[in-house]
Each structure stands twice: as C-alpha cells, then as structure tokens.
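Just below sit the structures, each encoded as structure tokens.
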Structure P
Amino acid sequence: MKISKIPGLGRFGIFVDDVDLQTISHEEWMEIGKLHMQNLVTIIRNSNCNIDKQSELVNLFGEPRYGLKSFLMKKYSLGWSEIVSLGRSKSELLDSTDIKAINALFSTQELTSNHSNVSRVCGGYDEEGNPRGFFAEGELLWHSNESGTMTSTPGVCLLASKNVVGSATGFVTTPDYYESVSNSFRSELDEMIIIHSFTPGKINPGLNANQDAVMNLNMCPEDSEIPLVIKSPGGITGLHYSINTVSKIKGMTQEESDAVFKEINDNLFTDKYIYDHWYQNNGDMCLFDNSITLHRRLGNIEGRLCYRLQHDYTNLQDGVYQPYFQKEFQNRYNKEIREVIELYQIKGFKLPKKHWSEYIPFVSNFA
C-alpha cells in the first residue's frame, strides 16, 4: 500500500495506491480509515471495488445514515419502510412535496447483495419522470451534504463505477484558511452562527420538481442556525460553510453578511485549498469529510455512473464525536443525535451523555 500527498487541499488529502479493496484485510482498511480522518480527503486509485464491497467496507467505519430519512421519520413518527410504502402509494397522509421526494429518492437507490441501499449518482429518468440517480444532470456546485442539519452525517464514500473519464470530483478544505486569518477575524468567525435556508437550483441548476424536493430535504429541510466553526470527527477545526445553503449571519444585516461571505469566498476558493480529481479510469474510490470540507462535480457526465454512501466514523473514533464548541449547540447536538440513532436503531454508535437536565425530573426553587 502506497500513500502520497494530493496536490492542493492545503496540508490535507492523500492518495492510496497499490491496494485491492476486494482482498484488503480488516486491519489495512481500518488503517486507511484512521489516516483518512486526519487527511479529510482520501482517494484510493484503481480500487477494484464494486457496490457490494463498498457497502461492506463503509459499514466497518460506521453505519450509513441520511438526514432526509431522519427528518421524515421524525416528522411522521413512522419507520422508514412505512414512509416509503405511503410515498409509493401517494397516500394523503403525507405532504405532496414529501411524496415527490420519497419517490425520487426511491428511484435513485440500488440494492446490494447484503440488502443495503446505495445511491446511484447518474443522469436519466424513469418512465414516471423520476431521476435514475442522485444529483442527476448539469453542474454540481460547491456544497456539503445535509449542510443545514445539526446532525449532518460527517462522511461520504463515492465509488467511480462507469464512464467517469472526462469528469472530476472536486474538493476544498477549510482548516488551513481558518488558521491563516488574523486572530481578531478568527475570533469573529468562532462566534458566528450561520442561518441556513434552501434555494431551488442553487446547488444543482436545472433540476425538476421531484429532484428539487429531494435536494430540499437532503440539504436543508427547514431554516436552521448552525455555528460556522466546528470540528471534524478527526478533531480538526474548520468551517462548516456550504455555500449552497448559507444565507445570513445571525445578528447581521444581509449586506453585512454578504460582505463576510465575500471575504471568505475570495480567500478560501483558491488553488492552494482546492483539488479537482479528474478521473483517469473507472474504479477510484473517494472518501471525503462532510463536516469542514466541500465538494463539487465538473466535466462531462454522459453515461457516468457513481455510487454514493454517507456514513459515520464511530468505529474509528476514540471517543464521542462532538462537532460544536458552544454549550447551547453541544446540548442540542447531544439530544438530536440520540434521537437520530434511536430512529435508525443503530447499534454500537458512540453516543454522548444526555444533558444533565434530562436526568433531573424536578428542580426545586430553593437556592
């Protein structure tokens, strides 16, 4: 197994060569996982992987989960299979936009031999006008998945399967930029709370209504407030700054917010923090952080097919993952991530302790 530095991405990013994922040992795979957590972007070239092996390996890091599913299960107090059944039958028990999202999402899934769902990333539509793949046509601009969600899934695995030559997956890492700014501006960034909202077409221009419904629920199902500066599962501090959903900074006017966004954009989206991986062949696997790293798609996507899984890193973590620095958001995250894991019924997830107030049913008025 050969490890080398990816050009760009600041001090982050590694290539892994001379490894066969069909025959890789458990120890070697978990070693790659540990390296990946400290490097944010890992590209395994010529991996000899298929979706069955992709699903198997990703589950060793942590089980896949999706904010869209969590949001709908919580909204309707139903299990995912029940929601899918109601969505497929276009039941009046569900909102019409949710029905569009469920059917569009359902049409993008492919079942592995171990009965796990993997998302196709490709173009084309079925007979009902539903997309065959997630992020179907056109440009895919800078973003991180579930960016307007407190409990966004921190990892993504993308397997380049067919006809990927002539296209690229691009990455930009934020920690080096964050560390490069003045102490005073960094202190301001530390205090900023970003208001996230969804704007149709801002991430993937030209989507149809069904695709936009999926994008809405996936990226930012409702307006939310999330700190700008957070930690990755590997303990690296950077910006949670998905420009497709950032809309305003809490406590600032729109004009003031836009000025800050421009300052960040002008200095973050530069060659020293960006790497566009132009595929030379099928079979590359991209592992990338989804907390403080953004990604995009470039080039020709005709006939292109990739497979995508979102996942946690819980089996690689030494302890509990806590992204936030502010006590208010730490408490919110602790509560909400427990709800998500219980909804999914994930076993073995390293859960944070409950907030102290949840252990006390009654607090007296005595000092």
Structure Q
Amino acid sequence: MAIAAVGLLTANYSVKDTGTFIKGTRPAAATPFLGRYRMLDFALSNMVSAGIKTVGLIMPVKYRSIIDHVGAGKDWGLDRKNGGLFPLPGSAFGTTNAGARFLIRDLIENRAYLNKSASDVVVVSSCNFVHNCDYKNLLATHVESGDDVTMATFRLIDDDENVTGLVLEDGKFAGVKDGAKAGETAFMDLFVINTPKLEELLDWYAAADHLDLFEALAQDLGRVKVGLYASTSFVRPIFSQDKYYKYSMEMLDPEVADKLFIPEMPVMTKSHDTTPAKYEPGARVSNSLVSSGTKIYGTVKNSIIGRAVEIEEGAVVTNSIVIQNTHIKSGARIENAIIDRNNDIAPGTELRGTPDDIYVLSKGND
C-alpha cells in the first residue's frame, strides 16, 4: 500500500563542541564537505531518492548560508508547484539541553506544515550525519512493523560524546543517553513517525517544549510503540572539528569514498557555473580532491581543496582541508590544518598543526 510521506530536516540545534570550525561560525547544516557538498546535502538527497517530494527545513538563527545553498530546491528537483522545499522557522535557543536535535518547540512551531502536508508519515532527520541510508527501505520497514515511531540506528566506529546513545532492554528502545562508545548502537538522528501520532505527541508535550522529543518519549513507552531500524549503510556523525577532519580525510581513500557515493542514491548539491580546476606548469598534486575554479601552481598532497582556491608557485599544502575562496601565496606552507573560506595566506607563512591537534584558521571577511 502506498503511503504519503513528507520530509523534515532540522538544522536548528546547538552542538556540544569546543572547536572553532563547527561551533559558532556557521550552521552545521551549511558546513562544507569535500569541497563540493554541504552537510545537509546527504539527508536531503536521501529523501529525494526515496521519492519524497515535500521537505521542510527548520532553520537556525544564522540561516543565510543555508538559504544561499538550497534556494528554492531546484538542484534537488524540489522547485515544484505541488510539494517542494519549505524553509521553516526555528526556535530561539537557551534551552536546558545543549545537545537537543529534535526540540519539541520546533515541531510545535511548524504544525501548520504538518497539517497542510496531508501525510501519513513524516521522515525526520538532522543534518550532522554523512550517510547514504536507503530511506525507501526505512519507510517500508516502518509500515510493515506497525510501530508508531521507527528510529534508524548505526554502529559507532569511534567513541563520540556528542551522538545520542541508546538505552536498550532486550534489544528494544528504553531511552536515550549522551554519547556512546565504539561498537555500541547509537541513534542516527533519523526517524519515521506516523503523522497522527506526532500530532498527538505535540499535544502531550506542549508544556515541556524545551525537551528533545526522544527525551520525552522515554517516559511514555507504555503509550508509544517505538521500533528500531539497524542501518547497514555508510554512516559518519560529525559533531566536532576533529571528527570533521578525520571523516573528511578518509574520503581520500577511493574504497571508502565508494561506500558513501553510490550511483543508485546520488548526492545532489547546488550547481556552480565555474571552470574546471586548472593545474599550471610545475604544479604537483597527489592523493587529493580538488574542486572546480581552483588554480594550482604549487604542491598539494593528501588534501581537500575547495572551490576557487589559488595556490601559488612554491606554496605547499599537506594533509589539510582548504575551504573555498582562499589564496595561498608563494612560499606558504600549510600542514595538518583546516583553512576556512575567504583567507589570504601571506607569502612565507607557516601554519602547522599535528595529526592529534589540527590547526584551524577561522573564516576571513565575507
């Protein structure tokens, strides 16, 4: 039986992270990934690949970069007369839970979107996971189970204090906790919920709208049937600049990248009318990802280079991520670093971190 599904992406939550790159400088949803993508591209593309034609995007306070990226949703096929992409307001923060992904007040604020959608189920995701989960299979599993809510889970490969861990009893959901260890089962910040049940929950929890939905649900498991969907797809949670660096750099291994980028579920992103990357005479580039509009005269090794970057003759970039519109001048040396957008690196400058302590240069002037 066909069901009507709509999508909901939440970009409006705070991240428990002390790093300067992820926290405070831009919404997590708009964080660049591999020079070409933004973090929100993965969940949004998975929704579109599953045939979801109506998607709401709950905005953070600093939403300009997200609007600039998604526009009207044309690059995802969501510039439609029926359905489409809907920017939605997010709540102001100051909540007691700094790690909340699915704040009840955000959902209550946007009940009109749910009501107008006339959907049977809602697929809800955060924007902090790089993944290629088959949402069609997730939806089918949810419908077949008869559960009210189906939470997507995955197996952690690294300890992570910022993911939402699961409390399980006899393999069933019994609550959430902050963080999880490598090898444990964690929440993928992705779930399917029956629309009538979501409406009912919002009525129940209206007086506790500062809570995360799953914190509240843990107190009412006798009244709500919660199932689990164990994803076997490629999943990487990115809540800190250390994980951002590590999981970006592992994409330089083609075998790893092939697990994320699979033809049947393409990752769509904003198109840019820029020229291909240009490698000038004398340029030396090895084991790197280089984006369009970039000019390289110098040396690049084991690095990810964003759009419209210029690396002059004699400059060396090693084991680093360089975000768009950055100019690295002659003789500069960058190693084990994240160089954010719109920076001019003066001639002869040395910016070096270590594999365990990545150097981060914040954004220059926009």
Structure R
Amino acid sequence: MAFEIGVATSPEEREAVFRFRYSVYVEEMGRYQGSADHARRRLVEPEDDQSWVFYAREGDDVVGTARLSWGAKGFSDRQIDEYSVAPFLAEVSPEHLAIGERVMVTPRLRGSGLVDELLAARNDVAVDHDVRIQFSCCEPHLLSLYLGQGRRTYADKNINSPEAGYLIPLVVFPRGTDALVDPETGALPDCVARVLAGGGAVLSPLMTSATDYEDQLRATLHEIEAQDISAFHGFTDDEVERCLARSNVIECAAGDRVLKKGGVARTVFVLLDGTLEVRDDDRVVAVLREGDVFGEMAFLLQQPRVADTYAATDGTRILGLSERTLRAMIADDPTVAAKLLMNLAKMLAVRLTRMV
C-alpha cells in the first residue's frame, strides 16, 4: 500500500501524530516517561507549536512522523543548547536554519524506505523555505547510515538527554555550501568552514579517508591487540580492517549515558580510552577500562540492552563496530567467526570472575 505523507495541520491530524509518538517513544522505547501525557497516551512537546509536524499514513493509521523547526519561527532553548546552534545564529540568518527531529516509523515498517520518504518530504519543505543549514541527530548505531547519506557531525559535545538518550548531532546543507558563500567576500561563514574542516566529537571513515581513519586508530588498536584478551586478539591486519568497516569513534564526556537499559540497538563497542561504569539503576556493577568490550550481550543474544553504561571520565573514546558488518563476517568467514566469538566469550568469562 502507498503511504500518504503530509503536514499535520488539523487538530485531528496532530492528535493522531501525538498518539503515535506515545506508542513508539514511550510504550516501545520507554522514553519521555516524565513529560508524556500518560492519561491521554500522547507525547506533545513545546516545539510542536511552532514547527511543521509531518505524518505518514497507511490507510487511516499513522505509521510514521517527523518534525521540522524553522529558525524564522524561533528555536527553543533546549534546541539551541543540544544542537550547539549559537555559533550558527551569530553568522547566518535564522530563516536559513532549521532543526529536524522526531523521525520515527512503526516497527514493522523499519527498513522499508518509509523513513527516507519522510526525510525527503521534510527536506522539500526546508528547501522551499530557503533553509541552507539543517540540524538533526541520531543514535550511535545509526551514525554510519546518516553519514552515508551526506550528513556530517560537527559538535564538540554530543546530546545526553535523560528523556531522549544519547544522540549524535548532525548537519546537512540542503542547497549545498555554495548557497552560504558571502557574495561580497566569496568566503563561507566561519561556522560552516569549521564543519567542513572536520573535528568534533566523532571520527568516521565517511568524513575522512579510510587510510587516515585507520592511521589515527592504529596505535591504540595495536596496544589493545597486544593484550592477552581483547576483541581483536589473534586477528590479522586485514581482518581488523574488515571489522572497522562502517565503524565510528565517539568521544564522550563524564556522565554521558552511552547505552540505555532496554535499548534495542545491538552495536558492539570497544573502549579505546577512559573509563566506563556499567550500572543497574544507581548501583555500579562493573568498571570498564581500555580494551574492554561492551554491548556484546545484546549482539550475541539479539535482545535489548541489560544495563546502563556511563562514561566516568572526560575524553572517553569508544569504537562502535557495525552489527551488520560483524554478522556478515561471522556468516562468511568461519576463521574470523571463531576468533571473534572466542574472544568475546573469554572477555565475558573474565568479567564474570571479577563479579564473584
């Protein structure tokens, strides 16, 4: 069945979107427990009053939604802070800025292309209103997907929201960067030039060459590989490179909740630098240090996360390994599969002995 995608304008259309949001974010994902309207089973936010709220319908049922906030109508203090928008507002007219949020589709349609249709509809509205810089965010396990679509990371800090979880700020230029060149000076705004120069809290082969990416990781990875027990113990250089396909390095600040209990993503992470705490509510049940793997239980069992994981130190760096890449390697290469699964088993065994 074809989907109908549009902007919710009537009270009935908007109410249907808010109820759909509740079913996904609150009931499925366990988020926004403190701000949702549980009595009426709806999730409404202050930004909805001054934003375009998109819906996707299949027949009479809402099956997807998205939101676009336009700078000409103003951003909330939360948005300005979380997306580090202040430097852009200082150099670019607000009417050329927008923030895209709350993109979600019903579980059975994830991977169907409906998200792409919603993003395309949102982008069309942005272009129609001369938006030249659009901000958004994603969960760490979706980072490679969005970077592959042309978005870039840019912020020196990631979003660590008690309600929304741990998110990576992203930016895209709907009309290309040429639309931002000053006609008098021929130069880009400094805020845009900094985005194009790279940096920020994320390192990815999709924003630099694969060789540069591996060069920046090589020293740390060699130290990890030299440990008696590590994720890459016994791997050849070629096998390590294959594991790094679609991977990313994320820098976290102390207090960042990197993984949320109940989260459905199954990315496996390796701690490169710093310290992490695994918590069951407020109780610290494990402390992770350089070389340790985490998130592997969700990967192996194909079940939601079983604990929260927090960065305990500033400058903590974690390497996120693509679930799809790892599963493909396990399916296609028995030698690599044996090494990887044995290493994960050994690391789990060591962790269990620490808890006895």
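FRET efficiency 1/(1 + (r/R0)^6) of positions 35 and 227 (r between Cβ atoms, R0 = 35 Å, to 0.05) was computed and gave 0.40; which structure, P, Q, R, did it come from?
The value was obtained from structure Q.
From P, Q, R, which structure was relative contact order in percent (Cα under 8 Å, 6 or more apart) = 16 calculated on?
Structure of origin is Q.
FYI, it's all coordinate maths here, none of it is from the lab. As the structure is a prediction and not an experimental result, all values here were calculated from the model. Cβ atoms are built from the backbone, for glycine too; each structure is taken alone.
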